[in-house]
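Read through the structures below before going on.
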Structure 1
Amino acid sequence: MNIIYMHHAERKNNSKLAWENPKRKEDDITESGVVEAEILAKRSKNLKVTAIYSSPYKRCMRTAEIINKYHNVPIITDDRFNEIMPNEHWKDLLIRNMAAIDDIVKNYKNDDTIICVTSGVNVSAFICYFYGIKPSNEVPWTQTIAISPISFKINKIV
């Protein structure tokens, strides 16, 4: 199975953390972000994508929709791929992201390719999951830049 973590395209209004700006989840992507997503969509068109998972944040959904132009597969929203929430501990974000990844692994086959469009900080959970790192508040806060795909492979024992 190939799970591709993908940070959403460049977003508008990149100034405040989610808990400082409740409307942040409504931030769209910039015109440059649309171009970035379209370039990545074209580059990924030969992948046999089974499904695209996305945070319901507007910037993630918009990125997923652009990428899906070449795949025409279901886009499944999952709140567990949202950014860190008010009063949430880092460990809790890692745990909820890893639970979402685990559900994907359980529900698809070894030859499936799944794209997960989410925010930059969530890459830490993907690293923890695929490298067997136990979630804790000491796990480094890792960040990626816009529209940076990272492919993780796993073979389920059948």
Structure 2
Amino acid sequence: MLEIGKKAPQFALYDQNNELRKLSEFKGQKVILYFYPKDMTSGCSKQACNFAELYPQFREKDAVIIGVSKDSVASHKKFAEKFNLPFILLSDPDHEVIEAYDVWKEKSNYGKKYMGIVRSTYLIDEKGKIAKAFSNVKAADNPEQMLEALQA
């Protein structure tokens, strides 16, 4: 995980509407930047739906929610439409941003080792610095955890 207090790495990635989005456009707002393994899977769907459910409360706190995975723009579009997600989903197929935020790690499933995204979430403050960092988060609980982090 990246160090608290450090400047958050800048990025420019395409969202589910094929618009180029940059971290710099959210200066002056808090950003919940969450990294998840894959669209349409049970854990990732639960996490996204819980963020969507709490979305009005995040907006009240002037926080933007951005989800990032290596899925395509088209996959993100289907995911956002299926679950009516009101926030930004960024496509990082080359995992440049995923690696910049130190969430691309060796994982293991049934003894088989592979590289993948470790479900992680960063809270970036209004000045673009890392305020909080959470690794190996529980998909269902992470949105509530981030709302609490905003209130702290």
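Taken together, the values in this text are just the output of simple stated rules run on the coordinates, not laboratory data. Just so it is clear, the model here is predicted, and its values are computed rather than measured. Cβ atoms are built from the backbone, for glycine too; each structure is taken alone.
Of structures 1, 2, which gives 2.6 when distance in nm of label points 7 Å out along Cα→Cβ at positions 105 and 137 is computed from the coordinates?
Among 1, 2, the structure yielding 2.6 for distance in nm of label points 7 Å out along Cα→Cβ at positions 105 and 137 is 1.
Comparing distance in nm of label points 7 Å out along Cα→Cβ at positions 81 and 97 across 1, 2, which structure shows the greatest value?
Greatest value across 1, 2: structure 2.
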